[in-house]
Structure I
Amino acid sequence: MKKIKKNNKKKKIIFIGVIVLLILVAVITILIFGGKKTDLVLIKDLDVEINSDITLLSFVDEVKNGTIVSKDKEIDTSKLGNQNLVIEVKNGNKTKEYKFTINVVDTTKPEIDARSEITTTVGDEVDLLEGVTVSDNSKEEIKVEIKGEYDYDKEGEYELEYYAKDSSGNEISKKFKLIVVSDPDNMTFTTSKGFKGEVIDGVTYIDGVLIANKTYSLPSDYGNGLTSATQSAFDKMNADAKSLGLSLWIASGYRSYWTQNTLYNNYVASDGKEEADTYSARPGYSEHQTGLAFDLNSVEDSFANTDEGKWVKDNCYRYGLIIRYPKGKESITGYIYEPWHLRYVGVDLATKLYNDGDWITLEEYFGIDSKYGD
């Protein structure tokens, strides 16, 4: 019996030794290899557009059981083709390199910025590419072509296209209309939305609405003050605003061609022509000359945050007035956001343009441009 107890004791010691050994092996494994297996999961799409802003770690979707030790950095995407990258991940005392390849591609079409309509008189040839610009993510210089037939010696409307193609084969075309007339001060045309346009003695009307913007100008002798309908709309709005404890006044109403000429030239002298064109109309292109527009209270962005500005934005359409240059529509109207600038168009049209609070512009509604010819 004593011999059996001795053997059992010996077996027990061996068993404990094995357990200790296994624990030591596990501890050493964790210290050396970091325990669970490390894995770096990349995003599925490793195609990157040329000249895009992207960083090394933006390709990482998930890291399992480890920590990225590679510093984030900008990736050079200026050249097409494959590019090899490396990301290091640490788990415990072990660091592993994950190598992968991205592909810099160009699948983006160029963009053409140009007028949708050009008007000229019979026999008067114009440069159809004047003022036309092309931008592309490749940053290369791209040539623009004119597609379609036209005749400067024959009155009519010609449907044409601007066409551009980058070195990667991405193509873009943009339709425009060349209008050849015998008398540009008295003519008719059709907008891209199908509205009838008329020019009568140099003044443009679309669907009966007088238009003055960077495309459509006014004669220098046009206008002599706010129209009676415009003044009446303001008076009604002002009366209702007062009943709510709000204070409105016209800071700037009708401005003649010559007053606008002085203002614009002063702005150009101060800020330069390019900057001035974003917030001031050239003489003959100002809505103030129409007698249908006016500026309220303070001509500053802060007006939008006042009680008066908030109320006007949501209620002026009830009086036939619109926020003429809404926020976010700068590229369409050609002007910065002007919460203080109202334009009279009548209640029916104003309600449509109010669009349940999501203002749309005259340009969008009628399908017209607001771009200077030069």
Structure II
Amino acid sequence: MATIRSRKRKDGTIGYTAQIRLFRDGVQVYQEAQTFDRKAAAQAWARRRESELAVPGAIERAGRMGVTLGDMITRYLDEHRQDMDIGRTKRATLEAVARTPFGQLLEQEITAQVIVDYARWRMSPEGGQVKAQTVGNDLAHIGAVLAIARVAWGYAVDRSAITDARLVLRRLGHGLKNAERERRPTPDELDRLLKYFQGILDYRPASINMLKVVGFALYSTRRQAEITRILWDDLDPPNQRILVRDMKNPGQKIGNHVWCHLPDEAWQILHSMPRVAAEIFPYGEQSISASFARACKFCGIDGLTFHDLRHEGVSRLFEMDWDIPRVASVSGHRNWNSMRRYTHLKGRGDPYAGWAWLPVIIASPVRISLSRPLPSG
């Protein structure tokens, strides 16, 4: 049976320590303890752990030293480096988590309470004073590691720790979901950006042709990484569509290949690219990102991201009175709830009808040298 002891902390609050001791033939074979802010939480944990330890082999598994969260993160990143690209942001986030005190916790110590403590620390000045939405992203990435660690690697991870921690944080008033963006580029902003990119190409013709990349992103609604992965072999000319490989999806990324229709303008831009490599846009994702960010800074455009071009493209289709299935055939969205965030309509009709930049984008010459890294604009 577990024992619950209370003690007064230095800050005056009361902590409740639940201690479990198991004996065989009068000899203690296992001991475990956790401290909680509430007595009811300590009692609930003790009941759950006693039930888990009653399973054959559970004591032996719990008694081993175990691995740290940082160890699990390292293994996760090593294995996924071979299997798939999990994204720079996710990788950087996990590597940062592994370096924190939270990353040094053993598998048995990763409870909902310590996850809540980590989240609150991240939102404090000592932890970087990040927004709750950033903490939500942290927990999503950590949860992905813990899910695999428990099922695939057999580590003693509490399957409900992340879920319970999220529930507690929401009740404490911390909204962990990303705020929906309403940002769309204005005609003036696009005009300034494209003039900037045109000037770069005049000066350095072998630079990334960001005119075509931006135009294609806007008309096709494709994400930055997706654009760089499209192959000439992925085209379906009779149906004017492309195969978008590994499309981003909350439940699946690798192997989530989706056929997407290309509007006429995107199809024209695509076919204005020279066929010199397997990829239609043989540029690096990071180079495109750097070029776009640098252009926004130079042009004095605040708060605009490359992904906002997708927002603009999806919203444009709705403004043209396309219905949901038809828009989804272009964007690749599977449900209305996820598509809804991109639709902040400004009017009716095609806002890009007769857009002067389209013929300029299509006619813009492309010079690609595959013998050296492609320079960014």
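When volume of the Cα convex hull per residue in Å³ is computed across structures I, II, the figure 180 traces back to II.
When helix-only ellipticity at 222 nm (-39500 (n - 2.57) for each DSSP H run of 4 or more, over all residues; to 500) is calculated, the result is -7500; to which of the structures I, II does this value belong?
Matching structure: I.
Only the coordinates and a few stated rules stand behind these numbers; no lab work does. For clarity, every value in this text was computed on a predicted model and none was experimentally measured.
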